[in-house]
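Trainee: Take a look at these structures.
None of the figures in this text is laboratory data; all of them are computed from the coordinates on show. This structure is a prediction, so every number in the text was calculated from the model and none was measured. Cβ atoms are built from the backbone, for glycine too; each structure is taken alone.
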Structure P
Amino acid sequence: MKPYSGQRIDIVSESVAEAVALVDRRFQTRGIGQRRLGYDPVSIMNIFSKVKAAPRRVFSMARSADITEIASDIITRRMSITMGDLQGLGMSLRFVTAMDSNCAMKNMICNPADIYRQSNGVCNNLKNPMWGSSISAQPRFIPAHYGDSKNIGMIPRYLSVSGEPLPNPRHISNSVHNGGTSPPRGCQFTVLLTFFGQFVDHDVISTPTKEDRGGFEFRCCNGNMPVSRPECFPFGTPPGEFNSTCMHFVRSEIAPTVDCLPGPRNQMNQASSFLDLSVTYGSTQQTEQDLVDFSTGDQRHTENPFLNSIQTLFLREHNRIADILHGINLHWNGERIYKETRKLLTGIYQHIIFKEFLPALLGDELTLQLGLLPKPVGFNTQYNENVDAGTRNAFGAAAFRIGHTMVGSLVGSSDQNFNEKHNIPLENEFFNPRTIYDRKNFGVEGMLRWMLSQFQSQSDRFLTPTVRNRLFQTRPGNGFDLGALNIQRGRDHGLPSYNSFRRHCGLQPALTFFAGPTGLVDQDKGAALALQMIYKHPDDIDLFPGGLSETPLKGSLVGPTFGCLIGLQFLMYKTGDRFYYENQFPHTGFTMEQLNIIKQQSLSSLLCRNTDIHSVQPKAFVSPLPGIHRQPCYSFPRLGEQELNAWRERH
């Protein structure tokens, strides 16, 4: 490293220039000794977490973030200052000036006359145009906690408050998340709730991992030996549990803040954060254009057959609505039809989330308490331009991964009478669309009927062996542990401890490991003991196992900490979205007549209109088995030419 020149006035510019040279040199030497994409669990994981759209934009953002990070490290060490000093007004202005020509994240001028949301989420907020946009930094609930002394993020969180290493992620998973061979099923909600939740997750968060240039993938384990390079963060596994005692792990890609301000690293979200159906339509103009070739907005749609089925459902509804709107407004061109259809279907999607999905996940009481329920009819404008709707880091990396505990071990199909026809192990169907094309035995309709009639796995701290021992497995013993990966991802992202988030939510932090006052007050004795067996101090507990091990609130599927974080995030999605469907903004919103038609829709009516299902329960996420009868499809509100006449443009 270049020695400090002694000229204080130039130290910031010198350091940025040095960081630029280091980053560009690193990119030029990548690819040495790496493998091209193959077919094994590492390659399958790469498919799931790879850069999915606008790779040049992703690369330029990542480069800016790398330069910012390295320059921050050089400056704080050479000047013997803290990160807080560097973030001070005077120093940060000098830093931004020095970074200007290498900063890809700049604000832009918006056109307030635009009536549709942009595919990448830019200019949703006219005052802060980049808030919630795709290929941007994930904001945080609370500041990051990394492992390096300056808290820059070059080193993940890895130390206990005692100064010893934190416990191994696989050991934590074995202690806290091992539910045996067959974790229990729930007794109220359907499998559809689990995978609709995954569909929503893919709509609002997509964190790519660091990639090599030229089509190479990083390999962070060489047999049983971890590979030492800054992109890797592998961890050990006990002998005999997997084929290798090293579990591959690549760190997440990072993004700069607006103007490349100095500060701890922030991970990238390549999806737009808004509930805008970008999972279907895409978060860039390019992915929108790809839809004409039967693509989808998110390449993770084939991760499992259930997710693929839900994606197909929304694509069918889009095409159905577009055909009707074209007949009603013959003068509309293709682009107008597309944008009006997207706007309408996004409104229905948002209504399903706030009317059906959140009450099932969070419970009626918490949903009502946070003001998340939509009004039965009419407008309900709560937009606040000071709210950043961006998907918070802890939401995507921990709290909303609550759905992983609800994933079962089977893919199934049911006949017209909802009797099970077939089921096969889920572990063999990751990124395999064969069940979608096998209409005789499975198919979209068969799997949707199965999801409507089968109980989801119980919401608790346990993960099924399918995802805890055999995730993306291609041969016995070579899979991943999803629970351990979640824990490691939280550390990679610098997520502070479970106790830190409890304080943020106004909840009592655990001072001891006892399941009672002063201790783990929201865990049962078994969960508290499992945490005590693996952690040395309550302040070491990672957010994912800590939140997942809480006893669910009454009428809810989540405990108080995850309930708080998930509820707050969806409140931000609602109040921070200028295009939210209930807003009374004549220029960008719906008319009263249109809005009330949208509010009559449900996921069940969507299923009736786009499949060969003839009857369904009124609430698609609630199983009919406890005595709730299915209703014939003709009894559900329609969305045909008569209803869509409210969208007729009158001259």
Structure Q
Amino acid sequence: MLLVLSLTSLRWVIMLLLILSVSSSSSSSSSSSLPRRREEEAAAGVCSQADRAALLSFKVRIVKDTTDILSSWTGTDCCAGGWEGVECNPAGRVTVLQLQSPANRGYMKGTLSPSLGNLNFLEVMVISGLKQITGPIPDTFSNLAHLTQLALEDNSLQGNIPSGLGRLSSLQSLTVAGNRFRGQIPPSLGRLTNLVQFNLARNFLTGPIPPTFQNFHALQYLDLSFNMFSGLIPSFVGQHLHNLTFIDLSNNQFSGQMPISLFSLPNLLDLSLDHNQLTGIIPVQVGGLKSLTSLSLSNNHLNGHIPASISSLQNLWHLNLSRNGFSSPLPETFARGIPSLLSIDLSYNNLSLGTVPDWIRSRQLRDVHLASCQLRGTLPSFTKPESLNSIDLSHNQFTDGIPKLNLTSMSSLQSLKLSNNQLKCDLSEIKLPDTISLVDLHSNQLVGSLSRILSNRGSSFSFLEVLDVSNNQISGGIPEFRQGLRLKVVNIGSNKIAGHIPISVSNLIQLERFDISRNQITGTIPTSLGLLGKLQWLDLSINGLTGKIPTSLLGIQGLRHASFRANKLCGEIPEGRPFNIFPAAAYLHNLCLCGKPLPPCRGKNQNNKQRRMTPEIEMSQ
């Protein structure tokens, strides 16, 4: 079976290669390989007292360290190898400070000490993944003249990005992703002409890309994703930054047309401009990106026809043009072009394909997403089904049955979305592969029982996490849930399901969403439901449930939504959060529910009055 790297994995590979190149450049400039450096450090003896004091000042600012990294910072010699994350040169000066949460476990709580700006020989500073380091980047960091790598990602740092960082002329890698920085990018950063990697992703930054960025002639990796940047994508990105291999401007508010110069970058591997407000067409010059492996332009306002020049991209394996306004027809050249293609998403455009194109059905693809492409007739048969990992053919006009898809031959399939079609079949006829983790068949015309998918027989579907078969014509009861299931979402609402909620629902220990609304379910709410500690969404509305709402449900601390309306429930609503903060609509149209947020229970109201009166009677006596 063909082994394929995911898009995320590929991006991490690109980033890792850049970091390694920066690190190797840094170490060569300090004239030694790592093993030899450590031998020289051991021979050097005691570290600089000024550097040791700067490090200890940082340690004092950390009020909690569950990583236990700083517990190794003892003794007088910070260069002897015992201080974790600290490396020195032969003169006993600290050159590397690398503090990262091991395997993303643990955290540090505190702030960055300005004293770190006194590490005058520091070349590499990595303080990443420590989650609870807050406050600003100290202005003193602009004094670190020898710094080549600054990584402060995945913390909780705040404030603006200091303009003084523009004075770090030796800097080759700057990443502050995954924090809470606000404001605009200081134009002074354009003076960092040696930058190879620049990552500001996952913050709250605003404004345009500064014109001074055209000075980044050495830049290879640019990630500004998941911010609130706006304005046009500057034409100088393609005119001056010729070494770029990775561009991610996704999840921002960039507008206007894509500059034609963007498609002249000879080394570009990955271009992500999705989730913006871009308009216009895809220029035919996109065929000039000869090295491109991944192109994502989804969730914009692009229109026109998809250019045939994309067919000439020999290395392109990931193509996502979904949620735009592209119109038919697809280029005929796609049938013999894009030879490396593995993943395609053309969903939610203005395409009217009629049938799944033969060139898609016959290829060895990993992901096929053609939702809302005006597809009709029976479901397609894929020539090489064993390579498929994800299928999305939802919001089309497919009829007939799901067995036509021959799912059992899709031995790698993890995600299947066929919702909002006109599919007719019995659930007992659907044979899913054991690898499946997501099944979304809602809003069709399915009949039969849930027992095949959710039964306690066999070991099938042990990887299933999401099941949505809502808004069909499914009957029968809810089967018993066996132990070991990984289900996180179960949505069987709007069917004809009867019977009771099984006590074994407590076996779904990973469950986050449980929706059985608009069925014919009777009996009481099992107390075992309160054992689902991860549950966030619970909808039992419009059924025939009787009895009380069990107080055991108070144990579900993370519940954000619950609805019990339109049943035959009676008695007092459990007192305490979150049940007393849900709106009254969540409890209406039952037999005799009472208590906050509904009117108080009659007997309890009288008892409360009696308690309030008793002290007065005692005092009068």
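Trainee: Hey, FRET efficiency 1/(1 + (r/R0)^6) of positions 203 and 483 (r between Cβ atoms, R0 = 41 Å, to 0.05) derived from one of P, Q reads 0.45; which structure?
Mentor: Values: P: 0.95; Q: 0.45.
Answer for the origin of the read-out: Q.
Trainee: When relative contact order in percent (Cα under 8 Å, 6 or more apart) is compared over structures P, Q, which one is greatest?
Mentor: Across P, Q, relative contact order in percent (Cα under 8 Å, 6 or more apart) peaks for P.
Trainee: I would also like to ask the following. The value -4000 for helix-only ellipticity at 222 nm (-39500 (n - 2.57) for each DSSP H run of 4 or more, over all residues; to 500) was derived from one model only; which of P, Q is it?
Mentor: The read-out was computed on structure Q.
Trainee: I've got another one for you. For distance in nm of label points 7 Å out along Cα→Cβ at positions 91 and 499, find whichever of P, Q sits highest and give me its label.
Mentor: Of structures P, Q, the maximum of distance in nm of label points 7 Å out along Cα→Cβ at positions 91 and 499 occurs in Q.
Trainee: Ranked on FRET efficiency 1/(1 + (r/R0)^6) of positions 491 and 515 (r between Cβ atoms, R0 = 25 Å, to 0.05), which label among P, Q comes first with the largest value?
Mentor: Numbers: P: 0.50; Q: 1.00.
The maximum falls on structure Q.
Trainee: A value of 0.95 was derived for FRET efficiency 1/(1 + (r/R0)^6) of positions 59 and 227 (r between Cβ atoms, R0 = 35 Å, to 0.05); which structure in P, Q was it taken from?
Mentor: P
Trainee: From which structure (P, Q) was Rg and Dmax of the Cα atoms in Å, for residues 339-426 alone calculated, if the value obtained is 12.0, 38? Don't skip to the end; give the middle numbers.
Mentor: Details: P: 17.8, 52; Q: 12.0, 38.
It must be structure Q, since only it matches.
Trainee: Ranked by Kirkwood radius over Cα pairs in Å, which of P, Q sits at the highest value? List each step's numbers first, then the result.
Mentor: Working: P: 25.7; Q: 28.6.
Checked P, Q; max of Kirkwood radius over Cα pairs in Å sits with Q.
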